[in-house]
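Each structure below is given as structure tokens.
Any read-out appearing in this document is the output of simple, stated calculations on the displayed coordinates, not a laboratory observation. Model, not experiment: these values are computed from the prediction. Cβ atoms are built from the backbone, for glycine too; each structure is taken alone.
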Structure 1
Amino acid sequence: MTSEAGKIQSEILQRIGASQHAARARNRVVYVVVWGLLAIGFIGGMMLAGDVDPAFFIESGPVIVLQGAGITIFVCVVSIIVATFLAIFGALGRLSTNSAINAVAGFYVSLIRGTPLLVQIFFIYFALPQAGIILDAIPAGIIALSLNYGAYMTEIFRAGIQAVPRGQAEAAQALGMPERLLFRRIVLPQAVRIVTPAIANDFIAMLKDSALISTIGVRETLFLGQRIGRSSFEPIAALLIVALVYWGLTIVFSFFQEKLERRMARGDR
């Protein structure tokens, strides 16, 4: 009797699981279909409103996507890596008991967060040459994005470090672990795990903010779109392609961000 009851219970659980799986599959299909119809309607409406020539999309779209998007991704990847290192050192400075180091880190965060990114780009590219520091457009754009996002991510890392349970650091100190080793082995890995979703979100935001470096001649997505649009007398169509490229990049990296967050949440559980 016990084995029969167990079999019945197992069959019921399997049926419930299959029903839930089917319901989730139907929901995903409905979501994708509705999302796709809205996207097609939006793009079609924009093309009709702007009197866009479809032939321009076919001819110029691949150029903007392959060349412009490649530069955009390269600049953002390098910038987010540099910004992460700046944020780590900035967070350590903000948490330091040394007043001078704390003041330097606080000044950096306040100055960068208190001024527009576009002003920072112009200053690095146009003002530094007057002091003898001449930079090409791409390095100047990378430095500006790195400094800007490094300041914002400093506060993220500071919160992440403070979120690590104090008891773990105290236990490591009780075992005689040096301060530097404690930070490298205990605090930093957990802080990085905490702030990784926020860093991914900042990277997605940086993809769009990188359009500002087109103002100093970086041949990224917006720059190419504007140039091709002016030369072909199709400015609206070119801007629509540019918008779709940024939208597509955001969708792709948001997908990976969601996967990353789910994996980290599974690890926490």
Structure 2
Amino acid sequence: MKQNSPGSASDGELYYVTGLLFAANRWGNETGIDYYAEARRILDAMWKKDGTGNIYNLINVEHKQITFVPEGRNYNWTDPSYHLPAFYEIWAEYANDGHEQFYLDCADTSRVFLHRACHPVTGLNYDYSEFSGAAHSTPWMPAAFRYDSWRVPMNITQDYVWYGKDKNWQEDYAARLQGFLRSKGIDTFEDQFNPDGTTPDFILGAGGFKKLRHSLGLKSTAATTSLIGNDKKSLDFVHALWNAKLEPYEDGYFDPYYDGLLYLFSLMHLSGKYRIITPQNN
């Protein structure tokens, strides 16, 4: 097996731990795989990282926010699309590792962070940010709403559907985001912006192409926000996604990984099947 990269992305572990806890709830731990033990293996290892060797906890323990990368200076800033408050709620309920209140605090902190990170008019957010929600630019890219940012609408929708602890703000957010994208054309809105809705000077390329496009990934996650509130006209976004296809764009660019996974996740959310798995009585 060849390692593609030595780097990490902190949100991956959030998905692994939550998926393993759900697997333990669904199938138990006597099937030949102890799912709960595997989840705890990740969490326990996370809590042992204290900066030794320049490696830290996945979560900045002072700010109670997920790090961009738990290594070196990258421990001190974040990525809004990594903020998954619903997952912390799951950990507090099922991880049983003694950090329950910390996880609940992280969930609440993420909700407050998203208020700060998302623009008050457009709902757009920077792809990288400080823990305050302010922009965090890197040597390789000035901050703007780009690929990572596309996940934020889906994550906010998930928290609304699963827990609904921040409904008023989330309903306002969905209206703002969909209103902005609708103003750009449901079938034509582009995929990179400054948070105020203007076009960024720097366009991040992908797959050898450096251009703006009407990307399936953002079309998908924008559609999930139709689950928030009761605005019937928001179904326009769902219909647009239903009529979309995961296929090469006109110029030949094809992204089955990122476009494809956001398309898949969004369809799961919209199906109503992507939900909390509670312990089964077998």
Structure 3
Amino acid sequence: MNQESLPTNIPAGLSGTLLVDNHLNGSFSPSMATMDLNGGDKRNLLSLGSFGPFAFSPDGTTIVYYDWQAHKGHTANLYNGEEKEYIWNKAPSSRISWLTGSDLIAYGSDDGIYVSHVDGTGLFKVNGTDSETLLSGWLSDAQHLLVSRKSYKKPMLLQILDINSGETKDLFSFYESYGIAAIPSPEGKKVIFDDIVAGTQQQGIFIANLDGSERHLIASFWLMQIGSYTWSPDGKWIIISVTDVKHGSEVTNFLINPDSCQTVRLSNIDWAVYAWAPLP
């Protein structure tokens, strides 16, 4: 569909806080911010050059991130302004996932997946993980992670990983394009991932059950590159951020209901969306 023809009104009842950044816009000073779904209530956070990665707490009140200059982990409450810093003995290099109902986080580092409390205590490396293991997120039992295993010239392999034993269960494979791990839905029953649409050279966004069943395409893009995607807090909507191949600094965000195929263009947001948290 021509993106200009899409509706731009946010469906009634949808709300939350988005974690966005402008690095896909070609900015000389990439930074992170929060805003609502209409692009309002924008709060600039930090420069990506010194900090990252970032993640929301499950309740949406706090962000957690890593300070590369101070070599410490930080939390910042978005509502009361409280900030804390912690000594993390291992630096995260990619996605952070905060386990709902606890203070446990998991994150990818340069040599594998690590788990600790937010304050850095109890840190351990999950057995069997390495630099090719991409963190997808926690599963609800608090004992398993979903990971995407990449390998040179091979499909990405989605696995369930036991954080205590390191044992894995293979789920299904997909051909990702830019090293984005498959992201589990909030309840942990489905995943969203990007893959090549069969018979084309187009990128597409797919949803499937954890075992790969009921896989279906929800969006495909011609002459566009997928930058990021995330679930809504209730798992009923998805935001996809893409850039135009001809105008690489222009970011467009699409809000999609995978069940009804209802699609909305978020016309007031021109930064890439990386996370969507509920309002407290």
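Which one of 1, 2, 3 has helix-only ellipticity at 222 nm (-39500 (n - 2.57) for each DSSP H run of 4 or more, over all residues; to 500), as calculated from the coordinates, equal to 0? Could you put the intermediate results ahead of the total?
Details: 1: -27000; 2: -13500; 3: 0.
This value belongs to structure 3.
If distance in nm of label points 7 Å out along Cα→Cβ at positions 24 and 192 is computed to be 3.0, which of 1, 2, 3 is the source?
Answer for the origin of the read-out: 1.
Looking at structures 1, 2, 3, which one was log10 I(q)/I(0) by the Debye sum over Cα atoms at q = 0.14, 0.23, 0.29 Å⁻¹, for residues 48-103 alone calculated from, given that it came out as -0.61, -0.88, -1.02? Spell out each step's value before the answer.
Numbers: 1: -0.61, -0.88, -1.02; 2: -0.39, -0.93, -1.14; 3: -0.35, -0.93, -1.31.
The correct label is 1.
Next question, about the same structure. A value of 19.1 was computed for Kirkwood radius over Cα pairs in Å; which of 1, 2, 3 is the source structure?
Matching structure: 3.
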